[in-house]
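Asks: See the structures that follow.
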Structure P
Amino acid sequence: MTLSIVTPVYNVAPYLPATIESILNQTFKDFELILIDDGSTDGSDKICLHYANLDNRVRVIRQTNQGVSAARNRGIEASAGEFVGFVDSDDLICKDMYTRMIHIIRHSNADIVQCNHDRADVSNVHHSNRKESSYICISGPEFISRLFAMRGSEYTNQVSLCTKIFKKTILEKIRFPEGQTYEDEHETYKACYFAQKIAITDDIFYHYIKRENSIITGIAPRKMRDKQMALYDRSQWLPAHMPELTQKAFLSFISYSKHILCELWKNDNLMDFNCALQLMLKAVKNNKAYLNAYDRFYIRLLKHDFCKTWIMKNDFSPVQNLISKLK
């Protein structure tokens with residue numbers, strides 16, 4: 001079998017049929033769809049079984065609720081394809097997504113191929129009409145290096161699992177952290193590190209559908225901390241594998257930590273605030289040399305309880321300007 005498509009499913013009954021049909025209607029036919037029902041209670045499990053009865057390419061695996069990372073791990077373990085792709089259970093894909101991506105990965109002899117994505121309302125999805133896709137090839141380490149120059153949707157695309165297909169042998173080298181969200185941030189860059197060649201096309205084949213309750217649309221405190229932990233783990237992993245990126249990985253972690261500290265404080269979530277702060281201080285302990293004068297002073301103040309309220313509720317830019325003049 002050429003391709004295994006893994007879709008974790010948990011309480012998405014209103015959206016699931018459209019997602020499954022967008023997969024089953026692919027022009028590429030040599031695939032299996034593995035639906036991992038993660039303990040759904042809204043009838044999603046019955047929808048999965050319905051499609052398994054209609055199409056023998058559909059396999060359903062049921063488990064108690066363990067989270068999306070555990071579901072992805074289970075899907076990879078169960079997959080029979082030479083290549084593995086992922087589709088979230090409330091998104092849509094172009095009908096020729098896998099025809100085009102399998103063509104690219106075969107002709108480029110790449111280990112991973114990546115397409116582009118957009119964010120769309122379910123009633124306003126546009127599919128590509130191009131007959132062929134142009135692409136470039138880069139190494140895994142170069143792919144990771146590019147992460148730190150990217151922002152917004154470009155960065156999202158780079159770390160996303162769903163915009164890629166992988167040789168299964170690459171995915172067998174990683175494991176998603178169970179019990180945490182932002183599994184893309186945790187592991188995608190590691191998979192890319194092990195790839196000798198990655199093919200990239202700018203064609204949009206994957207559609208993230210805007211939902212009010214999606215992980216990306218609304219970021220709860222726990223999810224903020226999951227992302228912070230993912231960036232912390234990256235700042236610890238890269239020095240051993242790509243030491244030239246040590247400083248960039250550390251400063252990326254610090255930048256996001258400062259952002260969520262402000263958000264958590266504004267929402268009076270002191271427990272998560274203190275946990276996020278302790279993780280930031282842990283990272284700073286061995287990397288002080290990479291901090292500028294402003295960040296060093298900022299972090300020193302955060303260690304003192306009487307300073308936290310002043311820092312979080314006041315404009316700190318005058319202090320930053322003063323420090324810049326004293327350099």
Structure Q
Amino acid sequence: MLKSFFCFEDAQEAQKVISSKFSSEAYFNTINESDFQFSFELAAIQALYLWRIHSETGYRTRYFAADCGRFELHYAEQGTFSIRIRDAEYKLRPGMACLLSTPGEVEITASAGVRKTVIAIPRNRYAAIATGLGLDPQNALQGYKNLVAVADEGIEAVFDIAGVIVGQHGEDSGLVAAPQGAYLLKEALITIFVQRWPRRSDDQPVLEGTESVALKRAVFWIQEHLGEDFTVTELAREAGMSVRSLQSAFKRHYNDTPFGYIQKLRLQQIHHDLLFGEEKTSISEIAARAGFAHMSYFAAKYRALYGETPSETRNKRRNPKPNPNRMQ
């Protein structure tokens with residue numbers, strides 16, 4: 001197992017070093033054309049690569065994800081990311097992850113104050129494990145969802161293991177001196193991905209044609225305007241669909257109504273902010289920022305989803321239980 005830590009205050013230097021590390025040209029730009037801060041911790045176990053990225057200033061990067069024997073998982077811990085590859089675009093908010101399984105040019109724009117974990121899984125080892133579990137590797141990979149809410153889908157273990165492998169903030173995780181343990185963690189991570197990453201089921205087909213384009217437009221618009229007050233009619237207009245078509249598309253693909261989908265995203269954002277956001281911000285401010293105007297209604301919906309009150313969630317932050325496997 002190999003580990004490295006890098007910190008840059010110059011975009012050109014970051015471009016030079018990272019391109020050499022990954023044998024692929026990576027282009028970096030600043031967001032505000034002046035300040036630049038970018039750091040990453042890299043760990044490699046045989047052909048499995050993992051890195052944790054942090055940037056106070058935000059950044060833009062572009063690289064070509066060639067069909068070089070790996071596919072990538074990107075998990076947003078803090079801040080927001082826009083990831084484009086080919087004709088697809090994914091908006092990552094905290095707690096969301098995306099799967100990039102096809103080769104092509106990748107463009108990423110990251111907001112200020114971001115943290116992200118990236119896992120590059122070797123295709124050959126993935127294929128061997130998938131085959132051993134009775135799956136067709138190619139069909140299975142094509143059938144996984146590209147954009148997921150990690151906690152809702154119960155796949156936190158994938159990124160918990162990644163956190164153990166990379167270690168905390170430049171510290172040695174102890175795995176460098178324990179290669180067999182590192183190998184077993186690598187095998188566990190890939191196996192959990194194969195078995196637990198959510199799939200597009202028969203009643204949630206991959207949408208095609210104009211409906212697919214319109215639904216993606218609706219989801220992206222929701223993510224950009226999540227804290228604003230808007231109606232389903234306005235959302236349908238932004239997506240270029242009728243209200244009935246929009247409702248049908250959400251039912252087929254997400255098994256939810258547009259309003260239910262929006263509300264769940266808002267509650268997920270609040271849950272994350274209560275645990276990891278500014279502690280001085282009041283619960284009512286956090287709820288209002290996410291689009292909830294009535295506190296009693298918000299509190300009832302929050303408790304129904306998480307089984308606890310917002311105050312109880314915030315108290316977990318003040319009295320955290322030790323968990324060496326989870327990154328803070």
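Asks: semi-axes √(5λ) of the Cα gyration tensor in Å was computed and gave 38, 23, 17; which structure, P, Q, did it come from?
Replies: Answer for the origin of the read-out: P.
Asks: Given a computed value of 2.7 for distance in nm of label points 7 Å out along Cα→Cβ at positions 86 and 230, which structure among P, Q does it belong to? Walk me through the numbers before you get to the answer.
Replies: Details: P: 0.8; Q: 2.7.
Derived from the structure labelled Q.
Asks: Okay, moving on. From P, Q, which structure was mean count of other Cβ atoms within 10 Å over residues 46-53 = 16.8 calculated on?
Replies: The read-out was computed on structure P.
Asks: Check the numbers for relative contact order in percent (Cα under 8 Å, 6 or more apart) across P, Q and tell me which is largest.
Replies: P
Coordinate-derived values only; no laboratory data. As the structure is a computational prediction, the values presented were derived from the model and not from experiment. Cβ atoms are built from the backbone, for glycine too; each structure is taken alone.
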